[in-house]
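Alright, structures below, take your time with them.
Rule-based calculations on the coordinates, nothing more; no lab input. Here the structure is a predicted model, which means the values were calculated and not measured. Cβ atoms are built from the backbone, for glycine too; each structure is taken alone.
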Structure 1
Amino acid sequence: MTKLTPLLTSLKTLNITYQTPQETLLGTPETLPTSEPGTPQISYTVAAGDLPSLSITPYSEKWVAFVIGAGKVVTAATINYRMKKNGASVKTGTLSVAANYFYTIQAQFYDVAVGDVLELALWSNQTDSNWDYKAFWVQVTRIVPINKPRLLYPCNFGTVIANPTLALGNPYAMGAGTLTGYHLDVFTYSIGSAVNFESLYPKTYGLFRISRGDSTCSNDVITNTSATYRPYYMKNNVPSQIIFRGLRID
């Protein structure tokens, strides 16, 4: 008797649990130097415990790390920044900040791995600027759940959440970046809540891309200023549950 291989795999549920961001608010703000510091003020080493927890080990995925530095200026100032990965410069730039305003610099490192050292250096053209807040978290993007069969039929984004939520330093989030689904690396549509796709075939972009840190501002920074809020940061809409079956086509 010939044994037939089932056309569809069993129903699989991928739950994604995001870690609580690491946050530090200094009791006493530190004055920024007027030239680039030899050792960046903010440094994080990516650990396994920083990565979102996945209930199923996928065939592939990418990790995006976020590092925030924030503070305040007294005299109107130009804040300079440099983001580094393992000692190499990734991005440098400047931010104009009005007198007595807070500033937030959100650095987004695409494709990080456990052991990577991520740094953010800050300096000012004024002697009365400071920094007193830092934060760090990791999100996942471009998940390919299984390789053979690669085609998923169907694929249900069961839950979508806005992440992260910061707690220290009178924070304010400007809104969640768009989560986008992909089929054969072609944009399907924005995913703002639970949605069911009839079929998806993930390739380079996986099932989805998060906005800040992947589809926009990859290895780049987002800057904001505010008279009231610090940090003034950006969230992403991210999936926390994906339900699927694999369809065998070979």
Structure 2
Amino acid sequence: MARIGFLRRTTGEQDLSKGTLPAHVAIIMDGNGRWAETHHQPREEGHRAGVGSVRSVVNYLAKHGISYVTLFAFSTENWSRPDWEVYTLLELLTEAVRDETSALHENNVKILHLGRLDRLSSVLQNEIGRAIEITKHNTGLTLSIAFDYGGRNEIVNAVRRVVASGASPSEIDEGFFAQYLQTTDIPDPDLIIRTGGESRISNFLLWQSAYSEFYTTQVHWPDFDEKEVERALEAFQVRKRRYGSLDSSH
């Protein structure tokens, strides 16, 4: 059975340069609404505040040489939220992609999208397509935005593509199947961070997270600053990743 390590904050300061850092950090950005409640503001202000955290967190991870970052921004289940909240999230993503693409491009960031596009507005589809096109040759950090994404949906669609390819059962192994996922050009996440206090995976990168280390914090996403990222990376560095095997000492 695949193991997911659950990480909590470590005590004391560590020098990040002295340990192994994850190549791929994926983040479930949770707690915007609760942040707004604690600050006596409308929920949409929580989502707006969360956009600012994206900028600072991505910059911090890029500065530390992280090669891949994936942000879970909107799930396939989030369409069931109130219409006004869905509209707000769609508008915020449209604004963020439009406003941030140039700066990300200047910093050699490559932008990718995970999830469905067909249910998004034509304006948002165009902004995402433009961002992907402008940054496609960049060689720095790869930033994947999972928007209208669901892990089960991704796996079902991959199965459909495998069947359509006419592949024989003997051809299909884990490596073959992974080529039909949306993350075919992205390594599996080494570290998955979830903010907001919950400890569930919420249909995020189900196939890819088989051996990811999981870090959860009570801090809401708008308050997840550089110091909080550092704590998550420190926690990752003290883990022993055995991938199902035993330590040599055992």
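Comparing relative contact order in percent (Cα under 8 Å, 6 or more apart) across 1, 2, which is largest?
Largest calculated value belongs to 2.
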Item to check | Source structure (of 1, 2) for mean count of other Cβ atoms within 10 Å over residues 45-52, computed value 14.5 | outcome: 1
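Consider the structures 1, 2: one of them gives -12500 for helix-only ellipticity at 222 nm (-39500 (n - 2.57) for each DSSP H run of 4 or more, over all residues; to 500) as calculated from the coordinates. Say which.
It was calculated from structure 2.
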Checklist entry - 19, 48, 25, 8 is what came out when P(r) over Cα pairs in 10 Å bins from 0, in percent, for residues 69-140 alone was calculated for one structure; which of 1, 2 is it? => result 1
Checklist entry - Which of 1, 2 yields 0.15 for FRET efficiency 1/(1 + (r/R0)^6) of positions 29 and 149 (r between Cβ atoms, R0 = 41 Å, to 0.05), as computed? => result 1
Item to check | Origin of the value 1, 6, 13, 17, 16, 13, 10, 8, 6, 4, 2, 1, 1, 0, 0, 0, 0, where P(r) over Cα pairs in 5 Å bins from 0, in percent was derived from one of 1, 2 | outcome: 1
